[in-house]
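The structures come next, written out as structure tokens.
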Structure 1
Amino acid sequence: MIAHLHGIVSKLKLGSITIDTNGVGYLLNVPLDTWEILDEGEKCKLSVYTYVKEDRLELFGFKEWPKRELFAQMMKISGVGPSLGLELCSVPNALLSQAISKKDPSILTNIKGVGGKRAEKLLVELSSLADNHPDAFVSTENSKILSEFDSDALEALKSLGYDQRSILDVLKSLPKEVSSTEERVTEALKMM
């Protein structure tokens, strides 16, 4: 099993990279937030999850070990495959924690491929996962992210047709003095 890879990054299509390690290029699927922060030609080290099925062998790379562990635990959830697992790992841990603590499945419906019933089932599974593996929701890189996201602002922007990744990026960049939902939506719309 491969625990990590250290080498030079080449970006491929969105969510895919290769890492050249001593002349060998390893193809990795990565969460979108990881793909966005990697630079073409930079040296990096990624934690790796090896996914093996009878007809597939894939490598998944993560900037942080806790995200890799979160992905590994998600692969044990019935109905969660690698694609949905990567989508869930692209969501900031603070937002997943908010969904769990508020018991709010609507936050999860913003994830591609997750409808109402699936969100409710995922919320139960994620709650159990958070209880049994709280370290999987720790993020050293995302420590600057607010511990709470304004789910009303997120919903309002989502209903206007913006994708979750763009919305979260804009909400993260808003100044702290923007405190009400209405102000957040107004400021976010100016930035989108």
Structure 2
Amino acid sequence: MAEARATIEALYQALHASRPQRVVCLSTIGAQASQPNLLSALGLMEQRLAELPMPVTFLRAAWFMENFLWDVANARDAGVLYSYLQPLDRPVPMIATADIGALAADLLQETVTANRVVELEGPEHCSPNHAAFAFSRLLGHTVQAQAVPRATWEGASLAQGMKNPLPRMQMLDGFNEGWICFEGQPLKGTTSLETVLQELLTRA
């Protein structure tokens, strides 16, 4: 976390010196969570940037739909979507990055006089089963979601070259247990999960 704190401080100092009229900061769902996890640094960033002399809008976005890029090959070639989000039928707030960018652009145009938090999710919550069904429709063959056992997460992450998988595991626990969540009533994006998956398949 020391490296994250140093980066946050450098960002604070740069904004403090340049004094833009307003700032929109991309944060995350669950930035307010007290339990340590991979997203905790964004909570620290919110706390520090809230001390700036100009108003800051913290845009807390849901789980990125584009994260399914990592599942395209297995869905296409093996008909399996290996999921760390569990249980497989549990809907999770998700958002397309295009919707994040569009809202951020709008927020930059607004005149505000105080710090604020704006939360954003997609038109509907999506479960791993929902994503597998969407892949099935787009690919023309059955794709089944399959839960990755919790006991295997650390070993698999280490084998993939991750030096410290614990923060990511804690983040996934937060989504699965429900303590990584929105604080208020989020705004709704318009891009569907199926639209994003189609784009990912086209690019793959």
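Quick look at the values:
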read-out: Computed 0.25 for FRET efficiency 1/(1 + (r/R0)^6) of positions 119 and 159 (r between Cβ atoms, R0 = 30 Å, to 0.05) - originating structure among 1, 2; value: 2
read-out: When relative contact order in percent (Cα under 8 Å, 6 or more apart) is computed for each of 1, 2, the largest belongs to; value: 2
read-out: Structure from which 16.1 was derived, mean count of other Cβ atoms within 10 Å over residues 55-62, options 1, 2; value: 1
read-out: At a computed 3.9 (distance in nm of label points 7 Å out along Cα→Cβ at positions 151 and 183), which of 1, 2; value: 2
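Values in this text are rule-based calculations from the coordinates and carry no lab data. These numbers come from a predicted model, not from an experiment. Cβ atoms are built from the backbone, for glycine too; each structure is taken alone.
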